[in-house]
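What follows draws every value from the coordinates through simple rules; no lab data is involved. Only a predicted model underlies this, so the values are computations on that prediction, with no experimental measurement involved. Cβ atoms are built from the backbone, for glycine too; each structure is taken alone.
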Structure I
Amino acid sequence: MINSAVIIGLTAYSGAVLVLAIDVGQPLRAWFTFWYPNVHSMLTEVTFCITCYLIVLAIEYVPIVLKNRKLKEVPSFLVFEFHLHKLIYVLAGVGTLLSFFHQGSLGGLYGVLRGRPFAFREGLAIWPSTFFLFILSAAAVGPSFVLLTTWMVEKVSKKRLVRPQVLQLLGRISGLLLGVYVLAKTVDTLVWINRTSPEAGFPAAGFYGWRPFGTWILLAEIVLFGLVPAVILLAPKLRQRRGWLVSAAALACCGITLNRFVQTVQTLALPTLPFDKFLSYTPSWQEVGTFVMVVAYAVLVYSFSFRYCNVFPEERELMRTAPPAPPREEEKELVLTGSY
């Protein structure tokens, strides 16, 4: 599962860096972010953290590549892999720290927008509450996303890749963190509704009067895609059933997607001044193509890694211990007629 998470992280972060370079408007000047950084911008910290974490993920991906059966025949590669494994714990710690800060800065970016009362939050120490909510939500849904992708790979490859106990453990970890996040998100929302928004001169109900952003989107984010999957993942009997486990993981992933959509799109779409208009936006074909390109790139990298590297070491052992597949309908008919 760690191998799978490293591959997913590598494709996601490298794709994010590529999209950011294109999103600048002049990709050839994307390096300006590093050479002329705005030290007062949270996006500068995000850029540096993402880039550094991408380097860490690339180093962590090297041992996976070296597990290729052809590369294993080279003695020097085996020695290099052995010494590189000694640094994995250090790299994992550095990567976690970088990931924490860039997720927090992304959330803190919206929390300090005083001109956008829908997203503005009061501070905890020197950070707004969204700083911590983004970190907690990312950590809570990460195990669910790895669980969901592994289940999808098992369905596509028609193989057992990990033990059921591993998926259940990931679900339990995700459920615990998701429960904490839902509690923190609920408290944050109540404080914003009753104190932060009224003090800024905006009744909270006014932000949900614009279609399609009604109160339903708030309930869906917290209850349907937050509380419900947390309860399912924390219930041992439901967690042991593959259907419930995968469904809860999918709900959690939908919840984090909806949260990022609300923080970004709804925040920028809602008018904040009397003469402002409600903003709508339709992505161009270039933007849609860029998104599809990143998804296709991630699928290709994961597919090649799964095909040529030993991503799931227990795959062969699980295939040997797996129960025999039930006979197909035509085989049953041949057995019954005695002509099998």
Structure II
Amino acid sequence: MNMAERKILLVDDDECVQSLIKRALASPSCQILSALNGVEAIPMAQSEKPDLIILDIFMPTMDGKETIKELRRDHKTQMIPIMMLTGSGELVDKIVGFELGADDYVTKPFEMEELRARVQSMCRRNNRDLSANPLTRLPGNSMIEEHVTRRIREKKPFAFFYIDIDNFKAYNDVYGYTKGDHVIQETAAILLDVLKNMGQPDDFLGHIGGDDFVLITRPESAESLAMAIKDEFDRQAPSYYSLEDRAKGYVSTQDRLGIERRFPLITLTIAIATTEKRNLCHYGKAVDIVSEIKRFLKTMPERKGSAYLIDRRSDLVPTEQQR
């Protein structure tokens, strides 16, 4: 993983060590800020909001331990990952650092490759943690876009699923948000189970938020996965309702205009764009296509149960052989 557009704050009173670390992490897309002690580092962290702080433990004026305490007290800096640099291999010093709020450590003298690998790992993990949906712990918007962009950059064919729960607001209004959250978690579990049983190692599942999910797979797997998701959701969905509502096949509540209406049991709308016949050259185009398909599926008259649709239109220029 490249440390694309990363900002790292390096705090060490030894300028030789700073120089070594800067060389190890040098990258056009990685900005490295420097401070000689905690007194300099704290206001810099507050104003610059780095993605990672690499912090020497033994420094004059304000040492690393006190600096960690101050950083963790301030809401502006309390979530920034901190890697300790320590000249001590003593276990007790490492434990104290972790207890104060550090996330990792490297012992001096360090190997450049190890330092680089640890920094990349921390940045990657932090990006996942910030992106993850708190309800399902699935990757969120930034990781979804990053995954699609990487597939496009590497010219890997893919199918992009947009999965939305129909009539979910009505379900929430009748049964409450706790049960609504349970339905979202169960939907995530269904998607994960289908991928586990039928998917490929490079498949990806993300949670945009609310009742919206994204799944990315190979184009040849799209139809079978969509059918399996649709069938399993429709099998489980009635169990989320009372026996009375299940027998009726609907719930009654007010719509967005305040008018009392009947809403069918929840189903899934699964809109799919693939690179088979479309040039999905950027993330936004994939989103635009599935949004159009989703609108079409949701307005289908007298639709029963979950539904999926794969975009079969083509915008690719045929090759000489195909003409």
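Couple of notes before you dig in:
- Taking Cα Rg over 2.2 N^0.38 Å as the measure, the highest value among I, II is held by II.
- Structures I, II were shown, and helix-only ellipticity at 222 nm (-39500 (n - 2.57) for each DSSP H run of 4 or more, over all residues; to 500) at -14000 was computed from II.
- Structure (I, II) behind the derived value 15.2 of mean count of other Cβ atoms within 10 Å over residues 42-49: II
- Between structures I, II, the greatest calculated value of relative contact order in percent (Cα under 8 Å, 6 or more apart) is seen in I.
- Origin of the value 32, 17, 6, where semi-axes √(5λ) of the Cα gyration tensor in Å, for residues 250-305 alone was derived from one of I, II: I
- For 0.05 (FRET efficiency 1/(1 + (r/R0)^6) of positions 10 and 234 (r between Cβ atoms, R0 = 35 Å, to 0.05), calculated) the corresponding structure among I, II: II
- log10 I(q)/I(0) by the Debye sum over Cα atoms at q = 0.13, 0.22 Å⁻¹, for residues 210-313 alone derived as -0.58, -1.25 - corresponding label from I, II: II
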